[in-house]
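Read through the structures below before going on.
None of the figures in this text is laboratory data; all of them are computed from the coordinates on show. Just so we're clear, the structure is a prediction, and the values are computed from it rather than from any experiment. Cβ atoms are built from the backbone, for glycine too; each structure is taken alone.
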Structure P
Amino acid sequence: MIKINLLPARPRRRFAIALPTLPGLGLLFGVVYVVVIVAVVGYWVYLNNQGNSLTAEIVRLEAETARHKASIAEGTRFKKEKEDLERRVALIDLIARNQARPIYLMDALADTVPQDIWLTSVEEKEQVLKIAGSAFSTTAVADLMSNLKNSGKFRDVDLIVSRQDLAKTPRVVTFEVTCRFSI
């Protein structure tokens, strides 16, 4: 079977750009190509040099960091030693301040004890002073308590125990008194 096209022939439209044919157009593209290659190679060399300088800078900064770590470790050690010394100085200061308290306590107590009383123990726990002793009479114990109250250095004076042993001669009264001492 044979096909015949009876339609009139139409001219085909082509969309082509017509470039002028210049005699140096190939040379122009060659020069542009070489310039682009030189620019790319130059940029690559620039980036390579910059990478090398940054690598050298990193090595230098790491060495400096290692040197500073030693200084920081030494500073940390000095800081711990300083805190330890400050703690020790604070404890020594506290001991020095509290060292005078027993001296003042014994001095004030010696001023208030009558002649016919013997103290067998003086104990301080949680700011409460416990005084134990012996006397020839209950009057001496009462004198001790009134002297403690009147001294102004002892507060809350209370008699806890007062016993007289009738089997022994001379008859001795044992007692316990509690109070608070304030400087």
Structure Q
Amino acid sequence: MIVCMIRHGETDWNKSHLIQGLTDNPLNDTGRRQALKVADYLSAHERNWDLIVSSPLQRAVETGEIIARAIGYNNSIIIKEQFHERIFGSLEGKVLTEQTYNKIFQEKAPGLEKFEDLQKRILSGLIALEKDYKAEKILVCSHAQVIKSVIAYLDPNFDFRFPLKNSSLNYFHIMRGEIKIIKYNVVPK
């Protein structure tokens, strides 16, 4: 099974470098254009997807809807709670600075979802896709920390501060419960 995890398009909070977490912000106009670029790319190069899955947060759902229309996907988008963004607790709404990033890495913020728990949630969600759906290709519209947690699990040299771009495509191969990176942070031109 091939899974392409797509980071949602830009929101106003992304533009302002605010930590979103579970705050349910919509895409802004730039984010919609980014999602359309992905949609155009997939429509031209990788049109056939068996399923589109999304985090329940509207920025991810809207990204998925834009893509679904462009590739002629006529089924419902499957909402999976497991793929929501990391819970940032007291850091939600704060500006992402070196200081707030350090609090995240040191896990020193009240209500912050532990990195280990984030990874377990996402990895079990991906493995469940393989078990629950007889699909060869699945798009998952999700969030930066979600996708980076998978990459970091699979690649011990991955720098978690690496900027995963809005609307980037991140490809993984899943077979018999084993996940491998194909490529990540692909941004259609």
* Structure fact -> From the coordinates of one of P, Q, helix-only ellipticity at 222 nm (-39500 (n - 2.57) for each DSSP H run of 4 or more, over all residues; to 500) came out at -21000; that one is structure P
* Structure fact -> Taking relative contact order in percent (Cα under 8 Å, 6 or more apart) for each of P, Q, the highest value is that of structure Q
* semi-axes √(5λ) of the Cα gyration tensor in Å derived as 25, 20, 14 - corresponding label from P, Q -> Q
* Structure fact -> For distance in nm of label points 7 Å out along Cα→Cβ at positions 29 and 173, structure among P, Q ranking highest is P
* Structure fact -> Highest-scoring structure on FRET efficiency 1/(1 + (r/R0)^6) of positions 5 and 117 (r between Cβ atoms, R0 = 25 Å, to 0.05) (candidates P, Q) is Q
* Ranked by distance in nm of label points 7 Å out along Cα→Cβ at positions 77 and 109, which of P, Q sits at the highest value? -> P
